[in-house]
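Input: structures, listed below.
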Structure I
Amino acid sequence: MPKRNVTQKRKRQPRAEGRKKVVKSEANGDTAEVIENGNITQNTTENGLNGITDDDAENEVVRRMMEDVRLNAAARACTGVLAVHPRARDVKIDNLSITFHGVEILTDTKLELNCGRRYGLIGLNGSGKSTLLSALGRREVPIQSQLDIYHLTREMAPSNKTALQAVLDVDQERVRLEKLAEELVQCDGEDAQEQLLDIYERLDDICADKAEMKASYILHGLGFTQEMQEKQCKDFSGGWRMRIALARALYVRPHILLLDEPTNHLDLDACVWLEEELKTYKRILVMVSHSQDFLNGVCTNIIHLDNQKLKYYGGNYDAFVKTRMELLENQMKRYNWEQSQIASMKNYIARFGHGSAKLARQAQSKEKTLGKMVAAGLTEKVVGDKVVQFYFPSCGTIPPPVIMVQNVSFRYSDTVPWIYKDLEFGIDLDTRVALVGPNGAGKSTLLKLLCGEIHPNDGLIRKHSHLKIARYHQHLSEQLDLNISALEYMMQSFPDVKEKEEMRKIIGRYGLTGRQQICPIRQLSDGQRCRVVFAWLAWQVPHLLLLDEPTNHLDMETIDALAEAIADFDGGMVLVSHDFRLISRVAEEIWVCENQTVTKWKGTIQTYKEHLRKKVIASNEKSRP
């Protein structure tokens, strides 16, 4: 930003009539530009998302990502009626309906979002949570034009910008003002100086002088060191670019912030920091998350997408579970009472409808009462949630030790520091371990070493000759052929299974049924694609599961099913996860990866989280801008 050469203080003058303000609305690339009074002059959709444009589409992953967004947008149809004043800060849409690929996601329901509330949007995989967020983010439903929206969808583009600059550039209003100031500082004349002073005052309003400090604070909280903040985006992996995209969303602090699985790609340290940060959000936050622990820490309200309707609950996730159970119990009691009354009245009418005059009148009276009950609407029978099941086939036994790690040291090249030095431990079929630790400590690297994807620089990793290992990681779902069905994919992967019906039964064990098995994988939600991957991995019948963030994109019911399947599995497991609840259910030991070694944590995952929380609070007090 140019040096300020106007030092005279004066009363602020009103902005010039018609001066435009750029509204920060980034929903798959959407931007809106409005006049100061809120009237729309432009509402366009850029060819990109989260900083990705056609010019950045240098690799197949980015091209596929952009094409998916366009195809999904074309496949959505939305209707609804704005039910609040156009200048209101809250959002209320009546008669909201959304279809996706011809399938009804929402039918004649109500969306209500109040300023100052933090909503957790929950529902089964494939119920339409992400579709709803996309429709909101792209303004496919009626939302007041003056409310800026940021929808976090995908990772930052692999551009030449540094991580810090990528975050700073998302503030379109500040960038526009600074660019205008650079132009005006070259101009002479009183009018130019007046405009320049006005711009400087507006930059003061938005704390432009603290912009870099604020961006750096957010990146640091998400695990970026000062050195990493100066690296170019193209030098980061997809997971780290996702963190940059998340940092951009937190930096903007829009009126409506839409987050779809924000804890994906984060480790436990960053999850704790993000939880503390989002607790302070004062506008409207709507997020989809599979983490019950995270929802409990952040949310003031829960929106349940169930049977094509949006149902609202006050409190966090635990409060939702308790309230919903009470409501369902009362509903079932009411249903049973109504059915008992109906059966009794029908029986009376059948017995005495043609009897004596007195009994016949009573029967007619009961018939009228029954008619009124039916006309007023009967209570629906409670239908239990669909039970999702996972299954890992029995792997049999092999004598221990199945893996011995002996004096292992590793680094990726001679020019970078050691990640591990002199590791010594063993893994058997009864191992149930969760790896935790800060960013860059080598948790995923250790899994790669164990499965043989990379090899130690020094030392040995000895494996039983009959050992079969299955490693789950997030990129497996990205490698699926989106143009074929889950059934076709599994038939190609396991040609020994000759009958389609047999394979359909196998896939059904992982929560994919009916049309989900035969439609193109492109039409499946991220969570459903992950189930295809789990079916593919499990049917290899491994002895040892190496799970690297297995809960990404899974709903809570599926995570519970995964936890039960792991508990029933007769092989070993090493887990890397940011989901505290999953760790507490399946891990018997916590191993901390830090300072080039692995040590056992003397306590539970909850005591480890509390340890992290204290560190985060202390760090925030020192570094918050």
Structure II
Amino acid sequence: MKLKSFRVRVFRNIIDSGEVTADDVTCIVGKNEAGKSALLQALHTLNPANAASNLSMLDEYPRWLKKEHEITGVIDDAVPITATFTISDSELQDIEDTFEPGVLDSREIVASRSYKHPGTLNIEAQINYAAYVDPFINSLPAVLQSAIGSPGTVDKLRALVNECINQKDDLPESVEIAGAARDAAARLAETFGPTKGLRSAIDDLLKELVPRTFYFSTYAQLDGRYDFDSVATAIKNGSEVEAIQTAADFLKLARIAPDAAGDWNFEESNAELESVSSLLTKRVTDQWHQNAHLKLRVSIEAKQVTDGYQNSRIERYLQFRVEDTRHDFSNRLDRRSTGFRWFVSFIAAFLEFEKEADLILLLDEPGLSLHARAQMDLLDTIEDKLAKDRQILYSTHSPFMVRTNSLSRTRIAEDKGPEVGSTVTNDAGMVSDSDTLFPLQAALGYDIVQSLFIGNKNVLVEGVSDYIYLSMISQHLKSKGRASLADDTRLLPAGGATNIPTFISLVGTQLDIVVLLDGNSPRQRIENTIERGRLSSSKILSIADYTDVREADIEDLFAPEEYLKLYNQTYKTRLKIADLNGSDRIVKRIERARTAFDHGEVAAQFLRTLDKSLASLSDETLQRFEDTVKAINAALP
């Protein structure tokens, strides 16, 4: 059975969420307090696997509506969670084998819970009574068929059959009818019991098929140490403290479930815990890529305590410890990083239910404290492993937990105030608060940046001016049959000389990248990145190698009079070469003669007059650019 959609009403800050469609993996984004957690917790109350339902009108009903709804009577019929499921082929076959083919008019069924009867899972199915009743009647002897007529339901059929059992005379026909009626009543009792009808029988069967929901949040994180008796109690009765319930679920996996603490065999229990600890370690290390040298140790320790009256008692504790084999030390789980603690806690809680294929996983802000790379690893685990056999719904406001190639599975939660409450949509155009969309925007931005580096021919340059001159003059060289940059080469402006070392540090180890340096580049910082192995020295090129100017900029690849001409066109001046002192960089010589200027404006003028500018370039200038291009091509893979 698969969840198709669900709807939450009058639950905390949700008045009516609207119909929320569910995919194999569904991501719910939104700001803090937008209703993401309430949405998942309401769905969890439908058929909880790892805790009691705890659907309480006092705790969950919107406070600002409660009194008004009590007066109007609306509260009496309030149904906080309704979910639509689709029955699988095998499930439908089992139902039809038990009853008759066609007994369900639709594969879709609706399950719900109400505040009035929170312990009852209600089922609504579209039942075709005739599909069962008509074949049943047709299988009866003709005399009984004539006696009972055409009842429309099993309840009416049973009532008529029972009437036929009690005949008023001993005529042969009456005796035959009574005998046939007794046989028919026995068949009905075998299928439905003494009182059930077709609807209640199918409802009971469907209730067993509705997937259970497993909810996990930050509050369910394991502690490092527990009072053993509190966990033992939770094994039998459950606990409202999520951290204790998580520990109890883990102990169930270790088959530790005695009737009383005094009956526990602690040696045997610790042996079981060692086995389960090994399994937990394997599951964690398979999916936790931040540190592969960790082992989990779970044990029960007993300690004798004497009070002031010299009365002694045994106190027992359940301990979760982490051993770091690389550094040869261990400590309690709650003293490890928050991200690792969350990851271990989730795996430990889920192990008990891992074999339950139809389970619906509800993850509230999973991996919130994990590093961005670890969050992406977690998302891979969710999609590649956890979602193979079960559906998953998770909430997040982290862009690293959003798949931009699967935005259709993303739902957006937004709190629209007390009049409307929290609503959910998959249409970004329906969202009124732009901040709500930030996780999606950030995810798209990250994806766009990553897409720049898909190729293996990336050239990092200082700024936009470098990009304009290299790309335009390379195309011009190509038109003349001379050396040019390959078509799949990406020129990446770093946004300033000071950004180049940071850029190299961030992407140098991940990409094949060539760096073209000019006179402003912070060379010491760049050399440091080379020393740390983030980039090979063979990938660092300097413009000064292709011109006679010391510490040259991209502008020094032009003949001085040609660049000065572009400057004069840009700023409407009449500078001459004779006005420029020195033999250093052309931009510095101009600044000494006039004032500091925007190099980008000159590059923009070059673009505005591109055809004319390219045609006027000397062979000396073209040769320097061609030498630079050849060096870049040689350094690229």
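Could you tell me which structure in I, II was used to calculate Rg/Rh (Cα atoms, Kirkwood Rh), for residues 222-293 alone as 0.96? So the calculation was done on I.
If you work out distance in nm of label points 7 Å out along Cα→Cβ at positions 150 and 342 for I, II, which one comes out largest?
If we compare distance in nm of label points 7 Å out along Cα→Cβ at positions 150 and 342 over I, II, the biggest value is for II.
I have 3, 12, 15, 15, 14, 13, 11, 8, 5, 3, 1, 1, 0, 0 for P(r) over Cα pairs in 10 Å bins from 0, in percent, calculated from one of the structures I, II. Which structure is it? This value belongs to structure II.
When semi-axes √(5λ) of the Cα gyration tensor in Å, for residues 358-485 alone is computed for each of I, II, the one that comes out at 41, 20, 13 is II.
The numbers here are math on the coordinates, done by the rules we state, and not lab data. Note that the coordinates shown come from a computational prediction; the quantities given were computed from them, not determined experimentally. Cβ atoms are built from the backbone, for glycine too; each structure is taken alone.
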